[in-house]
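Just below sit the structures, each encoded as structure tokens.
Bear in mind that the values in this text are calculations on the coordinates, not laboratory data. None of the values given here were measured: they were computed from a predicted structure.
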Structure P
Amino acid sequence: MVLFPLTSAVVLRYQEEHGRLPKKDTDFEALLEVRKKHFVSIDADERVLEDSTLGTFLAHVGAEIAPATAILGGFVAQEIIKVLSGKDLPINNYFVFDGMAGVGSVETLA
């Protein structure tokens with residue numbers, strides 16, 4: 001997600017200003033104000049980061065990611081074993097996991 005660094009920067013700036021992470025149901029309007037200030041400070045157009053994108057990100061702030069990291073860790077371990085044993089070919093290029101949908105796919109660059 002290309003907007004992840006921008007979204008993270010806005011949420012972290014909110015945390016710096018308020019001393020806590022924002023909550024979706026009560027802090028969305030305040031987060032929009034922080035977004036406006038942040039984009040002015042970096043001299044960028046705030047419309048790049050849409051309200052819906054920020055809302056989706058905010059819905060998952062503080063979420064437990066243990067299941068996703070377990071899945072990704074399993075894939076990494078599997079690929080390391082393939083490389084070290086030389087028995088199978090590793091995943092061609094890279095593996096993309098969409099935590100929102102709970103699905104993954106192998107993407108090929110060539």
Structure Q
Amino acid sequence: MLQRLHREILRRKRHTAYIYILLIVLLILTQNESVNATLQTITVQQPRWLKERDMSKSNLSSLVVVVLLRTLQVNLSEIKDIYLQTTCVGILGNMARSIQHLHQYAAQRLVT
């Protein structure tokens with residue numbers, strides 16, 4: 001799911017319903033605290049589709065944060081869709097209460 005969202009955002013497609021569906025599913029899932037806790041415990045290896053930085057041995061929530069921040073960046077610079085922006089910020093807000101051990105790259109992207 002994250003791979004597909006990342007690919008669609010990198011294509012910079014406008015008005016694609018698939019991006020909205022993926023984000024709404026993430027928004028609904030992250031409203032559940034047990035899902036957020038599970039995202040913290042799942043360790044992922046380096047995704048082959050993520051070429052930006054080495055994120056090996058990071059938790060799944062760090063990967064979600066990186067993809068969402070990339071989505072926000074592309075949206076602000078090119079797509080300029082307020083609904084997409086609000087949904088991404090909502091997902092990050094839902095996850096914020098339980099994020100621990102954020103990967104170094106995800107933390108750097110969060111503050112810059």
Structure R
Amino acid sequence: MTNVAGSLIKDARLQTGLTQRQLAERARTAQSTIAAYETGRKTPSLATLMRILWAADLELRMRLAPIDRGDEAVRRFEASWPSEVRERFRREQLELIERARERATP
């Protein structure tokens with residue numbers, strides 16, 4: 001099972017440059033508790049997770065949204081192409097990505 005809450009806590013801590021001890025002090029909990037959350041040994045409640053993130057000056061935002069089935073439709077459409085067309089298309093997409101990365105690298 002994935003440790004989403006622990007990953008969020010660790011990411012929040014690292015983004016804000018806090019140690020586990022500093023985050024624990026701000027969140028009014030023990031450093032060992034923060035460590036247990038980050039490693040997945042313990043799982044915080046949603047309220048606790050939000051309190052810890054708030055202590056790192058961050059907030060958790062969630063929303064419900066309709067499923068975007070666009071990617072699924074594109075995959076079905078591409079699957080209808082002959083294999084050589086699909087392969088050429090994938091190569092062209094990879095080349096575009098590589099060129100964009102080269103331009104983005106200082």
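When Kirkwood radius over Cα pairs in Å, for residues 36-75 alone is calculated, the result is 10.6; to which of the structures P, Q, R does this value belong? Mind dumping the intermediate values first?
Values: P: 12.5; Q: 10.6; R: 12.9.
Of the structures listed, the value fits Q.
Where does the value 17 come from, among P, Q, R, when relative contact order in percent (Cα under 8 Å, 6 or more apart) is the thing being computed? Provide the component values of the computation, followed by the final result.
On the way: P: 17; Q: 34; R: 23.
Answer for the origin of the read-out: P.
From P, Q, R, which structure was mean projected area of the Cα convex hull in nm² = 9.3 calculated on?
On the way: P: 9.3; Q: 6.3; R: 10.7.
The value was obtained from structure P.
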